Structure formats: C-alpha cells, structure tokens
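What follows is a set of structures to go through.
Taken together, the values in this text are just the output of simple stated rules run on the coordinates, not laboratory data. Keep in mind that this is a model prediction, so the values were computed, not measured. Cβ atoms are built from the backbone, for glycine too; each structure is taken alone.
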Structure I
Amino acid sequence: MQIRWRNSLSEAAWCLTSLLVSLIPCASYAREFKVYAFIPWPEHVENGRRVGTPPLDAFLSSLGFKNIKVLYEKNYATNGVPDDAKARDVARAASKEGVELVSLDNEFGDRLRPETVIPQTLELIRLFRNHGNSFALGVYATAPQATYGWHPEKLEMTEGLNVQYKSVAEAVDVLSPALYNYDGHDFEKWKRSAYFHISQSKIYGGKPIIPYISPYVELKKTEVPRNGVKVEELTEQEMRERLNVLYDQGADGCIVWASSQSVGPDNKQLLFDPSRGWGKALVEFIREHQQ
C-alpha cells in the first residue's frame, strides 16, 4: 500500500506541474524550434518522384532541417571502453562536415546503477571535448532517464535516477530525453510522458531540451520481418500534435530518429515525403519556427 500511495503522490505532483505550466502566458511570437533528423533511408520523394540523389541528408538540409550526427558504441568505443582515436576521428569529421549537434547513444553499464554508467560517459564526453568544439554535444536518454512510455509507477524511481545523473547533464550542451511512440498511437499517454520528461529536463537548469522522437509506431515484435523493423507511420496530424506539445512545453527542438531497417506493413522501404503525412508536418513546422 505504501508503494502505491507514493506512486499516486508522484502522479499528482506531475498533474499539478502540468497545470501550472499550462497557465503560463504564451508569447505572441513564434520562437525558434530546431528540427534535426537521423533518417538513414536510401531514397525519398522529391517533386512527386522517388529519387536517390541528392542524398536524403542533403535534401533535408535544403528544407531547413539541422545537421546532426548520431553516434553509436562502434563509433567511439572499443570493447566497451571509450576509444580516444575513434573519438578524435569522428569529432574531426563532424567539425569538417559542419555538423551542428553530435548525439551519443550511450550503451555503457546498467542504467539502473548509475555508478556503472556515469564514469565512462563523462570520459567519453571529455574525449569529444578534446577533439572538437565546433558542435554542440548531447547524450541519448541518459539525463533525464527514459520511462519507455507513460508508466506512473516508474515516476518516483526515475526522479531518483535523474538526480544521480546530474553530472552528465552538467557535462553536455543539450538534453535529449527519449519520447518515442512506446505507447503506440495513444497520444494522451505520449503527451503525459512528454510533460514528465521535459519537466525533468528543466530541473538541470536551463540547458536546451532536444528530445528524440520517431515518425512511426513499431508493430508487435511477432510481426517484425527478418532483417527489418515493421512499423506504421504517423499521420500528419499525429506528428503535428507531438510537435505542438514539445513546443508549448518549452523544448528547443527535436531529433527525428528512424531505423535504417524500418519497413511499412507491406514490408516495403519507407520514404520521406515532404508533401504528405508526418514529413509535411515537419516541413511546415520548421517554416513556422525558423529565425
């Protein structure tokens, strides 16, 4: 009973915070909201045609998306240990390419035991600082930690973890909570999760908040084909609703992440299309919030 009472208290506190935030008057002008994209797909739609050139990254840049490099353990570590030579090479490449944000997908240790994660994460950040200072640096879903959907019973535990991960938040330039569609198409649950993660990001003291989001919902694991991730894309309205929540809650932008192996329900490769669906919502939102 005591545990359930604490969970109810945490959820009540979250509800009160959300109410207070909603009462803050909004500015009459549109502030900047940066949209980054990591979408490693070989083809896209341009002027109604399916094309492979220019590469999608270049096409996205022409539409106002910001340059980002998302790095995984193979890019910066050897045998699970931060590798100075690898960090140097990718940091220099990012600087040369004019990348605005480098985001590290941190796989060190057990996230529920911060002492197994924090030392190597801070060392990795130090290595990147040594070899590149022309880009902002962030770490995926570390400070704050992810709840992987809306789970009121996890709020108190996650709040405690976030306090312990403060040193990571202090070491990075941007904070990147994970706000994928863990609850499927359920927007209300996604919204509650977004409120919680953004409010937790704000406890670290004013650093830019750039959450990870996804343009699709992963279907049941039993439906995932071999060598692929079967997904169902968000509609234009669903993406617009998510962007509005992030903006209204004070996020400074978002990172749109997609798997290179994602396929639709028909097992066909997905295509970014700026004239329809979630792609259209992103392009229009960028235009409305450029500075």
Structure II
Amino acid sequence: MVFRSAGTLYFIFSMPYHITLPCFFHSFFFLLILVNMTPNFAHIYQNVSEVLDKIQACAEMNHRHAAEIELEIAIKTRSATEALHAGLALEASGRRALLAHNRVQEAQATTPILRDGPLSSFHSVLIGNLQRNKINAAVRVFDEIESVDSLALARALSQRLDPTEQLPIMLQVNTSRELSKSGLVPEVALETALEIADLPGLLVTGFMTIGAHTTDQALIGKSFANLRAIRDEAIKHPSLKKAINLSMGMSSDFELAIAEGSTRIRIGNAVFGPRL
C-alpha cells in the first residue's frame, strides 16, 4: 500500500495519538480513502486549519474563547468523500464533525456513508428549507434541524417524532427582512419560540439567520446583532433556557458574526473551494 501524497503522510503523523489510532484501525474503508487522498483533498485540511486560525484570531479580538464557536461545514452538493475529509479535518483539530446539508435528498445519499465511516463525532444538520413531504426522511437522517422557520413546520415535525425524545432544532429568523429569504420575522420570533418550546419531541437550542446580502458591513453586523437580541430575550424564559446558540456567519461574513456573538458559523466554499 503506497500513499500518493506527502501531504497525506504529514496529516497522518501530525494527528493526535487518540485520533490517529481509531482512524487507522476503524475500517478498511478508511484505508482506501487514505490511499486515494490526492492533493485534490489535501486542500480541505489546509483550509479547515486556516478557517480555525481565523476563528481563533477573531475570537481573541472580541475577547471571546474560540472553543465556544463551532465550525459547521456546509456540504451542499459536495461528494461523500469530500465530506468525510472535512469531518476528519475537524476531528484532527479537536472539534466534532459538524456537517450540514441544504437538502434532505443530498443527506440521504451521503449520511449513511459518513455514519459507517471512521468519524467518531459525526453530527448531521439540516440548514436548508424543509418541505413538509420530506419531514419523515429528515427526522431519520438528521441529528439536528437548524432551519425551522414557522410554527406550522414545528408542529408537523412534532407530530412525527417520539414524544419521549427530543430533536434539537434552531429557529430561523429573517433578521435582514429580505423577501428572498426564509425565516420568522423578528417581531414574532420570541412568541413563536415560546409556542414551539411546548411541543413534544422538540428541543429549541438556539436561533439561526443569514446575514444581510449587501457589501455594507454595518447592515450585515446589524442583522447579526438583531438575532443576538432575540436570543438574549428568549433565554430569560424557563422553557427556552437552552436556546443559547446563535448560528450565523458564512464564508464571506463570519468574522462579523463572531463579533456579534455567533456560537456556530457555517462554512462551505472557504473549506472546499469554489464549485466548478
């Protein structure tokens, strides 16, 4: 067995001991992945490292701890192999393999492969719109749904869940009020969150938004600050005391989001590179 890339060997032998052994001996499938880890995948590890360095620097600049900011990698149309390498890069950095999809059908294709692979902390998240006819599939494939954008959708989810268990969800809020975006309008976000918190089978863990689509840094920052204000009010209520998370910030604006208190940033292109 011959490794095709010096970068592969560097990655392997620089991994922490507690990660290296499970990764090497977990399965023959992982060995095949390593053998085929060409420079086309090596950039994923480098990019994840660079993003984490930026998170660290931005956190320090804002008097925060980098460990309280999760890096969630948006898979979208990427292959299962690319997703696996992204997850391994996160785990090699001491973080959990937090991988997100925009569409249920894409997750159905990649998630079984990822669950059967060497990732020890794989956590599958939906960040795109959830259609009612996809709910049954969604609750089977995702560990968390980050894009609950209405009370009606939350009720439909609740009806399909075991009331003795709790599916972590976040509520999507359209803080920039753009017509092209989904999400609750800010004025009803807290009221809706309180109603959803009473539904069986669901656990509201926070709020999600997409930053304003503009080059105006002040407006982008304001759209993130608005979500933080909603969260701060929400956690004053006993039924929402666990709704502490703020999922906000993407490849182009995550530094602004961190400055406004983001606890989870969603990164795609900055890890995988532009789509061809």
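General observations
- For 11.6 (Kirkwood radius over Cα pairs in Å, for residues 86-133 alone, calculated) the corresponding structure among I, II: I
- Parent structure of the calculated result 59, 42, 35, given that Cα extents along the principal axes in Å is the read-out and I, II the choices: II
- Structure responsible for 0.95, with FRET efficiency 1/(1 + (r/R0)^6) of positions 78 and 206 (r between Cβ atoms, R0 = 41 Å, to 0.05) calculated and labels I, II on offer: II
- Structure (I, II) behind the derived value -12500 of helix-only ellipticity at 222 nm (-39500 (n - 2.57) for each DSSP H run of 4 or more, over all residues; to 500): I
- Look at Kirkwood radius over Cα pairs in Å, for residues 126-229 alone for each of I, II: the largest one is in I.
- Relative contact order in percent (Cα under 8 Å, 6 or more apart) derived as 16 - corresponding label from I, II: II
- At a computed 18.0 (mean count of other Cβ atoms within 10 Å over residues 70-77), which of I, II: I
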